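Asker: Got some structures for you, see below.
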Structure I
Amino acid sequence: MIMGKIRNRVIVLGIFILITGVGFSLIRNKDLEIVKNLDIYCTLFRELNMFYVDETLPEELVTTSINSMLKSLDPYTTYIPEKEMDNFNFQTTGEYGGIGSLIRKDGDNTIIADPYEGFPAVEAGLRHGDILMEISGNDVQGLDISAISELLKGKPGTGLTIRYKRPYTDTINEVNLVREKIVIKNVPYYGMLDKHTGYIRLRNFTTDASREVRSAYRALKKNDGFERLVLDLRGNPGGLMIEAVRVSNVFIEKGELIVSTRGKVERWDNEYKTTEQALDTEIPLVVLVNRGSASAAEIVAGAMQDLDRAVVIGQRTFGKGLVQTTRPLKYNAQLKVTTAKYYIPSGRCIQALDYSNRNEDGSVGTIPDSLITEYATQNGRPVYDGGGVSPDIEVVPETLSQITLRLFTENVYFDYATKFRTEHPGIPDPVKFDLNDQQYGLFRDFVVEKKFEYETASEQAYDKLVKTAKREKYFDLASAEFEALEKKLSHNNMQDMATFREEIEEILEEEIVGRYYYHAGQIRHQINQDQQVDKALEIISDPVKMQEILEGKAGALAINDPEGTTP
């Protein structure tokens, strides 16, 4: 009996040693693989720099190899060198030291692209389109955009001088500015859609996003008749996860699970619940989303849906449910590495499970049925994973015409709005502003002056067909047919501008409004003619319909709206 117990213990000990040995062997083998491949890489790098025919730039080669390696994993695991840390900090905090304006290249010039209201650039009189010539005595002609950006940024309280040319005039000005701590608002606009419905646009989840939402809600609460709310998360790329929890907490009671994280390192797994008293757990709430709503925005929309707190309207969200953690590297660089995935209250993951099927903008594309699992909301409504958050009511956005898009990408709207601003000292309130026939005619003249040309997708396909037919020697046999087809497919700019006037005018008006009323004014103008907002008003104004949707009695709702909102 005793000998049997000893024998069993010996066997167990032998198995433990064997397993441990295999484990150590696997670890040792993995370490050997790392050392081996790093040795190969270092040898290759040395040989390349010694013998390549042209002079190499070691830093660029290493950065390229790092970025290519990380790209093979997922889009969000990235290397951040020291020189890019300011931009990274801005993305997470919304703060930087500077003049408060975006800049961009326009041919050989660098221009003011988007000055923020209330900051030094606007206060000093700089406008959209102004051409930068000198910054504190430094000629900026020929400098790349990053070098010019560095000249504009700096410690708050420090001064700089900007010399610039105003377009469509002969005026050259010089202004002195003092850099400030620039904090971009998470809530660029809030207001009343009608007597009873409030509206909050939340465009980021940087530090203080929840405080701004709370402040906006309290301000709306002061309006007589305020009794329901639309929270707009469209185009919101996300940000800090904890701010998503806190924003949810504005409308969800204390102690509710909002999101959990799970990854390879179990000790980093966590659950995040609301920790404060909510401001309002009863107010009827609609959340607007689209394909540009990502990450923290998806957490809020998904939690509101899973807890049956709000009706979600719009399009399937982006599908970014990965958690990134920054790890310090040498020489003040950082590695932003994916360490976990987000899971919302129903248990579903908002990360797109299939990386291969993505839309051009990176959002969730087609999801195979095999990758979709059904979950349930608190009220038992079916919801699904596979990527992003599907809305309770789908509003399909309008597809814009080719000419409308090309006028945007060629900056024709921007340039005309800049010219319009030099000729008109003011315009009516954003909600009331609209272009009349004469003003639209002046824009058409401007398009002609710019010698704007574009090819439709049909014309591009025709050109490709002609080349193929000529190569295969079929063109001459069908030349008459080709000529007739070319005439039918050829577009006319002026005719297209008449046909698609409504959508062109909408974008042009928004651009012009921004010249006078900045982002808040643009939003006010947008929502005045926003079909998705109209759908939100229709649903939220019907308490019975709202309740039916949240209780799962309305069935699967999908509104294929041909006049949906412009993305």
Structure II
Amino acid sequence: MAGRIPQHFIDELLARVDIVDVIDARVPLKKRGREHVACCPFHSEKTPSFYVSPQKQFYHCFGCGAHGTALGFLMEYEHMDFVEAVEQLAGSLGMEVPREGGETPARPKREFEGLYAVMEQAAEYYRQQLRHGPRAVDYLKGRGLSGQVAGDYGLGYAPAGWDGLLQHLGKEATDAMHQAGLLIQKDGGGYYDRFRDRVMFPIRDRRGRVIAFGGRILDQGEPKYLNSPETPIFHKGRELYGLYEARKASSRLDRILVVEGYMDVIALAQHGITNAVATLGTATTAQHLETLYRLVPSVVFCFDGDRAGRQAAWRALEHALPALRDGLEAYFLFLPEGEDPDTLVRQLGREGFEAAVDGAMGLSDFLIQGLKERHNVLSHEGRAHLADDARKLIRDLSPGFLREQLLTELARLLNLTPDRLERHLGDAGEPLPATAARPQRTPARHQLHMTPVRLAIALLLLEPELASTLEPVPELVSPDIPGTELLVELLETARQNPHLTTAAMIERFRERQEYPHLLKLLEWEPAASDSDTLRRMFLDAIARLVSKRAEQRTEYLLHKSRVQTLDPEEKAELNALLTGRATR
């Protein structure tokens, strides 16, 4: 397993990259004063409100609130995960991405390069054969597909012979084809093509590489759909058909529709609905959900309304719950009996189908409905079993509004108060995690009240070298002054890494709950920007914090001295504090 990307490499990468170049290559920028501007790529607008700061190496939209570093921009604009964004930036600078433990997997391992190559050659062969396969063309036309959509998804045809692909690519590619799942080995030796007389659907990874195929038989026979087996480059529990095409069709996805099959994805695309994906012969997995929620805040599962469809939906719900947090949503659309997305979109058209998706059942409603269907809430035993099932479902749900809402709904169903229900759910084992509000990104015209802590942190983010002005770092941490622990951590980080940039400082907190708060503070602009003024503002904010902490500590020790005897160290500390107060 590859090791983590070292922090020092991320720091160096962000020090060398220029966010203006990264964004301008994708969204043309115009210089305006010290900053660069454009119409925001993340929401529709006519007047530019998207600003890029070369000094901060930070972008921010005053319209929708989108903001972040060069890495954050790639993750949001191109729907990359963090590692993909690091590799993209490093590649643009000719840097190789190291890994802790000595591995350097910035490029595919050499033994897999041949597999990707042979899969691409096979995809091209199948595309060529479609031009000479009238039965396959007639089938696709009969399903209402245009040549444009067939081309967008790279559809092809595997001819009926036993070794068409084998003959085309040659015996020297046999080992690679077999390892990639394109060939099946005969009992007596030799190989034959896995896919024969089938319409071919190439399956691509998030980088657009062909990693597998699905084949649909043209005449009667079983299986109707045949997928590639698991291979070193294809794991069906991780991949989603159509995800690459969905990302390519829209630079800003806000919702993804999960359907059951290839033709559902393509039929929807034929009607202009290009945000659908399909699982690959398996139920929706936790890895699928992690992938989707890195890209979009809302996932809609589209299932048949029969018993099997509802069971599949329930499994999807079980996997979705641990992945959800405030700001992420899951919905369930159950189709009328005998309908699938292909037939329904033909009946309703694009607008009608999207209206049905808009009206999909929310996860909370589906969960409550499912529990009621499984248990008799009129009996004590039924309610006890329901509570037990509910605990198993929501114990891994992140704290936040959704969890509180579910507890409220379940409490109402069980005739309990939410507090009593939460205590009851925690009795069966480890307590449920305590509820806590999660910070949410908000539109940025809201002005923060700049307390001394916020001011010090904002200035330190803007000019990390300000940390060197404090020798040594004064005692600042106070339980009664929120944010002081974070401020001290930032000071120590900046002091230990004197060449750290603003962007690198921010990225160190990406996976922590303080990250959105730091991004918000980075939006703040001081009235003056010269170094001397910023230094005076910073030292003044620190001085006010030191004074405030001293006052609080003095009051604490005075109060304690009235009710019990102070130990010698506390007496000395109180005397020093009182002396300091008298001289101020």
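What follows draws every value from the coordinates through simple rules; no lab data is involved. Since the model is a prediction, treat every value here as computed from it, not as a measurement. Cβ atoms are built from the backbone, for glycine too; each structure is taken alone.
Asker: Ranked on FRET efficiency 1/(1 + (r/R0)^6) of positions 113 and 457 (r between Cβ atoms, R0 = 25 Å, to 0.05), which label among I, II comes first with the largest value?
Answerer: That would be structure I.
Asker: Here is a further query. Given that helix-only ellipticity at 222 nm (-39500 (n - 2.57) for each DSSP H run of 4 or more, over all residues; to 500), derived from a single structure, equals -15000, which label among I, II identifies that structure?
Answerer: Numbers: I: -13000; II: -15000.
Going through each structure in turn, the value belongs to II.
Asker: For mean projected area of the Cα convex hull in nm², which of the structures I, II scores highest? Before the final figure, lay out the partial values.
Answerer: On the way: I: 40.2; II: 36.3.
When mean projected area of the Cα convex hull in nm² is calculated for I, II, structure I comes out on top.
Asker: Another question about this same structure. Match the computed value 39, 20, 14 of semi-axes √(5λ) of the Cα gyration tensor in Å, for residues 97-264 alone to one of the structures I, II, and report its label. All intermediate terms of the calculation are to be shown ahead of the outcome.
Answerer: On the way: I: 39, 20, 14; II: 26, 24, 13.
Among I, II, the structure yielding 39, 20, 14 for semi-axes √(5λ) of the Cα gyration tensor in Å, for residues 97-264 alone is I.
Asker: Matching task: 4.1 is the computed value of distance in nm of label points 7 Å out along Cα→Cβ at positions 57 and 289. Pick the structure from I, II. Show your work: numbers first, answer last.
Answerer: Numbers: I: 4.1; II: 3.6.
The read-out comes from structure I.
Asker: The value 3.4 for distance in nm of label points 7 Å out along Cα→Cβ at positions 129 and 209 was derived from one model only; which of I, II is it?
Answerer: Working: I: 3.4; II: 2.4.
It must be structure I, since only it matches.
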